[in-house]
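I've put the structures underneath this note.
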Structure 1
Amino acid sequence: MIKESPPCRPQDFGKFEIVDRDGAARIGKIHTNHGILTTPALLPVVNPNILTVEPREMWDKFGFRALITNSYVIWKHEKLREQALE
């Protein structure tokens, strides 16, 4: 079972923290509203209009810590666009 990410401080939202380097590679942490994501990370791309696998199932069953989507998909769908802008 994957442990929930610890929340980050409000002043750290959006911050990318470099933890270690090896040449041009970096290991880091991205601070988000939902917790801290360690990088590098494999992120599945989802289309919110076509959910083949529920996001919670991706977390529980497959261990993904975050999801991404194409912003164009959100922009083209009025309801999703309004939610994103809130």
Structure 2
Amino acid sequence: MKVIVSRSGGMAGIRLTWEVRVEEQPDPSTWTEFLNSLPWDDVTDSEATPDRFAYRIRCAPHEVVLAEPQVNGPWRDLVNRVRAANGM
């Protein structure tokens, strides 16, 4: 299972992407449990805000796009975990 987090926008409009293969992590069952607990179907659309980041999070069959203010709680945890797995 692959998790891809892309962040775009901001002042410079630069896109950064981080990727994790769950099965290659030291704790794949913890990752899977965490991913299954995310509120994938509860994400509401929000308007893009100038000079703010937007996050696209993909983990088949799920995909969400979140405005920066929506990246909190479990979504912030996911972004942080994926970035940490990439040495960020």
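Out of 1, 2, choose the structure whose coordinates give relative contact order in percent (Cα under 8 Å, 6 or more apart) equal to 35 when calculated.
Numbers: 1: 22; 2: 35.
Structure 2 accounts for this read-out.
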Practice prompt. Consider the structures 1, 2: one of them gives -4000 for helix-only ellipticity at 222 nm (-39500 (n - 2.57) for each DSSP H run of 4 or more, over all residues; to 500) as calculated from the coordinates. Say which.
Written response: 1
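Which of 1, 2 yields 87 for volume of the Cα convex hull per residue in Å³, as computed?
Numbers: 1: 126; 2: 87.
Computed on structure 2.
All of the numbers you see were taken from the coordinates with simple rules; none came from a lab. This is a predicted model, so every value here is computed, not measured.
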